[in-house]
Structure 1
Amino acid sequence: MKYTVEATINRPISQVVELYNDPSNHIKWMPGILSHQITSGNRREPATESTFKFKVNGRDFIIKETIIKNDSTEIVAEFISNGAINTQVTQFSKIDDDSTSYKVNESFELKGFMKVIGILMPGSFKKQTKQFVEAFKGFSENQ
């Protein structure tokens, strides 16, 4: 399953990228996040591995992240959780001095029960990504 979610953030690109790449900010904007811990590597540099703990709809789950690429305006990360491998390409581009385009491209490989969920409720994945995109937009614009 593949899809893209986009938003315009009313902040300069340099500020948006800095906020996004600071792991200490994750807890401030990610819906449902309980914790984020870097397990190896440095900040959001390539090969950095992290563990996210979330609670969504009363359910706790863990997602492991590996940064594949980060050139500040394009971040490629792989997320692994129970039954899902997600490659996410996050792109930031300058619209003008005060506005930034924020685009998230998702590509999921689903297995087991998650594959059934993907078939029966594919919109739920995009809805969750949109929720994260809107949360980061709101956080960025209020800093």
Structure 2
Amino acid sequence: MAKPVFVVDASTCLKWVLDDEILVTQARQLLKDHLQGKISLLAPDLWLYEVTNGIRSACLRTRITSTTAQKLLKLLLKSRPETISLKDILPQVLANALKYEVSVYDSAYMTLAQINYLPLISSDQKLAGRPLTGVKLTPLAAY
């Protein structure tokens, strides 16, 4: 039997390392399942920049030190999902962003899930209330 595969967004993965976030327990269970090989995680290659920026933002808001920021980034990169380039489907990413009135960044995760018929795990409340054709959105709280 094949293991479950999910698309996961940066907001969820940042909860793996930032202790002051909400839904840390669910995010860390997702990470544990990923590291134990119980599930597979995918993300667009944009994920690399989004988690790096998320760590930067936490540092600028004095939630963490710059030394801690470097350590947390290394941890994230060690445990990262498989990243997929979406350069060949950018027109579809843009079309979904326009259709669903979301950022191109959010659309990248949605489109990756859509074209691969995979559920998207997100802690982004803005996405949670949107009907997304062809995308099964799984709120992190439900994991």
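Rule-based calculations on the coordinates, nothing more; no lab input. Everything quoted here is computed from the prediction, not taken from an experiment. Cβ atoms are built from the backbone, for glycine too; each structure is taken alone.
The table below lists the values:
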{"quantity": "Structure from which 1.10 was derived, Cα Rg over 2.2 N^0.38 Å, for residues 3-42 alone, options 1, 2", "calculated": "2"}
{"quantity": "Parent structure of the calculated result 3.0, given that distance in nm of label points 7 Å out along Cα→Cβ at positions 27 and 83 is the read-out and 1, 2 the choices", "calculated": "1"}
{"quantity": "Which of 1, 2 leads on distance in nm of label points 7 Å out along Cα→Cβ at positions 19 and 131, largest value", "calculated": "2"}
{"quantity": "Read-out helix-only ellipticity at 222 nm (-39500 (n - 2.57) for each DSSP H run of 4 or more, over all residues; to 500), computed value -8500, structure in 1, 2", "calculated": "1"}
{"quantity": "Given 23.0 for mean count of other Cβ atoms within 10 Å over residues 11-18, calculated: source structure among 1, 2", "calculated": "2"}
{"quantity": "Structure (1, 2) behind the derived value 0.90 of FRET efficiency 1/(1 + (r/R0)^6) of positions 35 and 67 (r between Cβ atoms, R0 = 25 Å, to 0.05)", "calculated": "1"}
